[in-house]
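Every number here is computed from the coordinates shown, using simple stated rules; none is lab data. This structure is a prediction, so every number in the text was calculated from the model and none was measured. Cβ atoms are built from the backbone, for glycine too; each structure is taken alone.
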Structure I
Amino acid sequence: MLLTLSHEQRVALKGNQYFSERFLFADIGFCIASDNPTYIDRLRRIYQAFITPDLADIALTCYMLDRCDFFTGSCVIIDNVLYEFPQGDRFFGKAEIFVLQRVIDAIATSFLLHAGVVAKDGNGYVIYAPTGFGKTTFVLRLVADGYKFLSDEYCLIHADSLTIEPFARRVGIKQTSPFLSLMHQRVNDALWCDGKYYVKCDDLFPNSSGASCRAKYFLMLSHDAPDHRLETDNHIVQIVFFNDMQHDLQRLMNICGGRIVRRMPQDYCIEYICELPKKRMVISALHRFLQKHHSNIYFFTPVREHKTDFTNTPKLYPMKKSDATFEILSNLINRSPASAFLASQGGKHQALIMKIAAFLKEVDCYRLVTGNLDAMAQLVSAL
């Protein structure tokens, strides 16, 4: 459910006293306010490195509310639009993802790739993969070998210098992580939230935080060897709407030659799994669709089709820069269709392709087929 606030509701919202904190990501200062102090405490701990309490220039104010005077239930309010969210234990994790994406959308001086980053001898290693593929696990395995940690989730690239900046939020350790026992041994300040333990990487591996660097390697984690061109693959995506858009989505599938695999109504949203040809014209059509319906979209992400296997023998294959450019382009324009950075490029994909090409100019690109973690780390160290 979406609700645009009336003038009276906006005045009432601003007149309430909430717990709050101010943060600075890249060039965006923002404030998160809540009626629940636990939410603000969690955000302070997870995003401690970004806290800027005296920040005066606030570009965005986000409300994470268990209740408010003009809506029954939990909600997030951004730019005077109210979004319904599930109540109870699920609220914080769902709301945090949504708020963070809206902040990322507002960044104009950098572009963010959904990827982990480590560094060694000043050279950056970009670990690229879909959500849930094992980026955090592999990033931590490299950090255990002495690589410096910049991020397990977002590769923040400055648009002018093309340097990678650290995105030093806490690392999420799942119950199934091979680093869980080490975390229990070394970390006294773990935050349990939304099915993960959030820890500082420096607590897990002392003095592991890295500094800004230039990318040297782009490593795309994969299940399969590159026996055919990436653009001829189909790929699976998850799109979650606040209000149902089945008719519009089906029309997009008809245009693109895709299909809706399944539709799953939830208590506050409607989730779709779709299969689409992995072609540039399809990526562009999908981007236009996501951009048009941006305010109604809770979440969009590529979906891993198989469980990541860390027991097989891994293999490393050279990757064409044109294929790496295509992967990064589709990641940027569809994960953040309302991106202020894309708008700064005139909304032109060609301008973004040129920026990506400049970023990859001195970068060696590889497809890393996943397998045994130690063997994967050895392959990377041998580069």
Structure II
Amino acid sequence: MERIFKLNRHDGSINSFAFSPYGHHLASASDDNTAMLWETNTGRLSHTFKGHKKSVTKVEFSSNGEQLATASRDGTAKVWDINTSKELHSFGESPSGMNAVAFSPNGEQLATASWSGASLWNLSNGELLHTFDEYNAESIVFSPNGEKLATASRDDFAKIWDVRTGKLFHTLPHEETVWSAVFSRDGQHIATASSDRTARLWDANTGKLLQILQEHEYIPDIAFSPDGKQLATSNGKNNTAIIWDATTGKLLQTLRGHEKTVSSIVFSHDGQHIATASLDRTTRLWDATTGELLQTLQEHKGKVKDTVFSPDDKQLATASDNHPSRVWRIGDIEDMLKVSCDRVRHSWKGDRSLCDGVPSKAIAPMVSK
């Protein structure tokens, strides 16, 4: 894997990234109170979004890629025009800071989450549509069809809400803080990650608990595979990540090698690979089927807090608390798939059907540069 460029224009560490839907831009959120927009083919800084008074913690693109939402510790969420860097809206004034933002799939609404509450806003006129009875909210996310919202909170619950009416559909209980709630791509399931040492899988329509995944210390992050058949969880204090069968709750693979907490975990869009970011200053790329370590990226001098694949899976961005952060070019996906399937055929004793029809490519394992 080759580093393409460094993001060295921020005056503070980068907290999170988001690629635009078509992969032409990368947005970064920083402790220097700004967000920045970068061209992914050149690394050129395109725009700087100024207006927040404290650290920017989250960034998210609208589905058409024309707008960018930012969440800040100054208690506000803002929406920007990415072509002009003009501020279009500013929402909320939470004294505790804004923790999360989410665009609706149709781009017409913005959801915000803070310790003061969760809200839904109309982007055509900036009006408040709903305030949800959800305090100490850590995250907020729309279902893929835009009909539901899920919130996760320090009150030991995740909740599912009706977007149209603002009413509560279901309460999903844990025993300690729920850090994250994510929908499967088909919207039928929701997974939650908690400090109670469990991840839990729920039916998003009925709120029924389907599985409890218990091999954890605590869980900083959780992700569904694109096909919804697997869940990946970061396993706090023992510095591992785990891949689970989302239907049976069976532990499939434990990803070992990090020396400190895995802070972020994400599947590639084709489901073939997993990237993990860690406080040990590395990001690692894994085979999602076998759990084999493919590469270790070691250039960072500080904790790596976030990692994200580009929509075409050809780039990987890594955010560090010791800037600059970096963008990497991933090796040709077809070649990586061939290498992975060679390893599956050689050593994997489970189902090999995913590699049917994939030709062999006998090359040495990839090495980080």
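Some observations on this one:
- Computed over structures I, II, Cα Rg over 2.2 N^0.38 Å, for residues 104-175 alone reaches its largest value in I.
- Comparing relative contact order in percent (Cα under 8 Å, 6 or more apart) across structures I, II, the highest value is found for I.
- When mean count of other Cβ atoms within 10 Å over residues 16-23 is computed for each of I, II, the largest belongs to: II
- Entry that produces -1500 once helix-only ellipticity at 222 nm (-39500 (n - 2.57) for each DSSP H run of 4 or more, over all residues; to 500) is calculated, selected from I, II: II
- Among I, II, structure where mean count of other Cβ atoms within 10 Å over residues 112-119 as derived comes to 23.2: II
- Each of I, II could give percent of Cα pairs over 39 Å apart, but the derived value 11 comes from II.
- Value -0.33, calculated as log10 I(q)/I(0) by the Debye sum over Cα atoms at q = 0.12 Å⁻¹, for residues 24-95 alone, assigned to which of I, II: I
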